[in-house]
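Visitor: These are the structures in question, set out in turn.
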Structure I
Amino acid sequence: MNYKEFLPGKNLGHIIDSYWFLDNSSIYGESQVLPDCSMDIIFNFGNCFHSKSNSKSIVNNNDIIITGMMTSFKSHSMEKDSRLFGVRFKPLGLNRFLNFGFHNIKNDIIDLNSVISDSCHQKFRNIFLLAEYKDIIGFFEKIFIEHLNSRSNDIDLDVSSALQNIYNSENPSVNELHKIIGISQRYLEIKFKKEIGINMKEFINIERFIKTKKEILSSDKSLTEIAVNNGYYDSSHMIKDFIRYTGSSPKNWK
């Protein structure tokens, strides 16, 4: 398999994390996808691939799908000559494009045409006429910006504030976030889950896992030291999270 990532243009950097391409020219291939606190729009340029999701298990050629926020790892199988183009959105990024309860697609995928107009979907489908990386990305950005300019693009400021506090805190607390923002915890939980796709506690846990995984891959420190550095009570709690999110022990990532 061949995997490539590209950064978005400056005018979309606050919405889109990255663009990615996955090509499989072998007879059969499998890929594992880990929770990363993001949602994607994926365009299938090649043969079908199989996904273990509730709503759509087979993604055919020229399908366009949305992947919901993930809380556990998933394995996907790809046939020979499969080719995927993905747009990975930052939290609240996809909300500028779509307006619905993202918690309804947690750990799931849906067809894009189920949540946008036929005319907009047809515009996006013209992307399948292209082949080069830069042409595909350029076309997507053009259509995406046109769509953004046609709607209000308002985001929930309370949820946005909660996200910033999570990112800026070493050990964010669900119990403290609502006090900082100035609304009830229950109301913030409802808004956060609808806009982000998962509850705040799960989001904070996955963010901590992501930071921990990066440190394990780049550091010679012991697992116990890394666990404490990232706010785990001890290494056993970190191992439990790793098995949940990757299917394996953090020892296998050293």
Structure II
Amino acid sequence: MRRSRLYCDQVLNVGDEVTLDAVTSHHLCTVLRAHQGSIVLLFNNREDAEYEAELIKPHKKNACVRLTQRVECFRESSLYIHLYQGVSRGDRMDFAIQKATEMGAHEITPVLCERSQIKLSGERGEKKRAHWQQIIISACQQSGRCRLAKLNAVQHFQEALLQRDAQSVGLFLDTQTSQSGDAALRQAQRVDLWIGPEGGFDPTEVQAAQDQGLASVSLGPRILRTETAAIAALTYCQLISGDIH
């Protein structure tokens, strides 16, 4: 039987007794209905390892576990992928972030583009970011990753473009080109992957990206939804890099 995995933002050492926070305790004891003696796996985003832990005090707000074994588990891609995802409405953005995390993206920057049909500022923006962070945590728990994808603050397109790492290979998804990014990816250690919102990038954004040295690339002859493009693009990068065999 597969053991439940939980993110625990604490230093972990074999033999320690660890009190879980309220959210994790509720998930473990109320949602998963774990009982005293249940074995779970914990990871903390600090090391490429997970810890077997025995539930010694079930409680919906402050459950306590004892760490019994450390297991190394390096599951990160050798290709560092930074996803710049155009912000979209509804659950499309949630889906894109979830699947990008499952596919191994190391870093995600939500980008407000010309055609993004949503406003994110102030308290609303902070709530969205907290929501997306929880999606990343859940995706890492499910997919077996021991490192969380880094979630950056929402940025406007021009701001994100000017602050990107110039040493990374920049790939910009564009439905108006037939070029592939195969050659660039085969030599890359880091890649910036840009995906537009519903309706794609505005022509001025395409030109700005090209002016900054990003390569316009295609994922084939069909036009994909923004959330589908995230899955397809990450899969494409991981196939070329050898992460997926």
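Where a number appears in this text, it was derived from the coordinates with a stated rule and is not lab data. In this text the structure is predicted, and so the values were computed from the model without any measurement. Cβ atoms are built from the backbone, for glycine too; each structure is taken alone.
Visitor: Where does the value 0.90 come from, among I, II, when FRET efficiency 1/(1 + (r/R0)^6) of positions 17 and 161 (r between Cβ atoms, R0 = 30 Å, to 0.05) is the thing being computed?
Guide: Details: I: 0.90; II: 0.05.
Among I, II, the structure yielding 0.90 for FRET efficiency 1/(1 + (r/R0)^6) of positions 17 and 161 (r between Cβ atoms, R0 = 30 Å, to 0.05) is I.
Visitor: From which structure (I, II) was P(r) over Cα pairs in 5 Å bins from 0, in percent, for residues 49-96 alone calculated, if the value obtained is 5, 14, 29, 25, 18, 8, 2? Before the final figure, lay out the partial values.
Guide: Details: I: 5, 14, 29, 25, 18, 8, 2; II: 5, 14, 11, 10, 11, 12, 17, 17, 4.
Derived from I, not from the others.
Visitor: When you work out Rg/Rh (Cα atoms, Kirkwood Rh), for residues 73-144 alone for each of the structures I, II, which one comes out largest? Display every interim value, and only then the final one.
Guide: Numbers: I: 0.96; II: 0.99.
Across I, II, Rg/Rh (Cα atoms, Kirkwood Rh), for residues 73-144 alone peaks for II.
Visitor: Of the structures labelled I, II, which one yields 22.4 when mean count of other Cβ atoms within 10 Å over residues 105-112 is computed from its coordinates?
Guide: Matching structure: II.
Visitor: Using the calculated result 2.3 for distance in nm of label points 7 Å out along Cα→Cβ at positions 57 and 121, pick out the matching structure from I, II. It would help to have the intermediate numbers written out before the result.
Guide: Numbers: I: 2.3; II: 4.7.
Clearly, the read-out refers to I.
Visitor: Ranked on Cα Rg over 2.2 N^0.38 Å, which label among I, II comes first with the largest value? The partial results should precede the final answer.
Guide: Details: I: 1.05; II: 1.11.
Ranking I, II on Cα Rg over 2.2 N^0.38 Å, first place is II.
Visitor: On FRET efficiency 1/(1 + (r/R0)^6) of positions 185 and 217 (r between Cβ atoms, R0 = 35 Å, to 0.05), which of the structures labelled I, II is highest? Each step should come with its number before you reach the end.
Guide: Values: I: 0.50; II: 1.00.
With respect to FRET efficiency 1/(1 + (r/R0)^6) of positions 185 and 217 (r between Cβ atoms, R0 = 35 Å, to 0.05), the highest-scoring structure among I, II is II.
Visitor: While we're here: Using the calculated result -11500 for helix-only ellipticity at 222 nm (-39500 (n - 2.57) for each DSSP H run of 4 or more, over all residues; to 500), pick out the matching structure from I, II. Write down the numbers at each step before the final one.
Guide: Numbers: I: -11500; II: -9000.
Value -11500 for helix-only ellipticity at 222 nm (-39500 (n - 2.57) for each DSSP H run of 4 or more, over all residues; to 500) corresponds to I out of I, II.
Visitor: Moving on to the next point. Which one of I, II has FRET efficiency 1/(1 + (r/R0)^6) of positions 33 and 81 (r between Cβ atoms, R0 = 25 Å, to 0.05), as calculated from the coordinates, equal to 0.80?
Guide: Values: I: 0.80; II: 0.10.
For FRET efficiency 1/(1 + (r/R0)^6) of positions 33 and 81 (r between Cβ atoms, R0 = 25 Å, to 0.05), the value 0.80 is produced by structure I.
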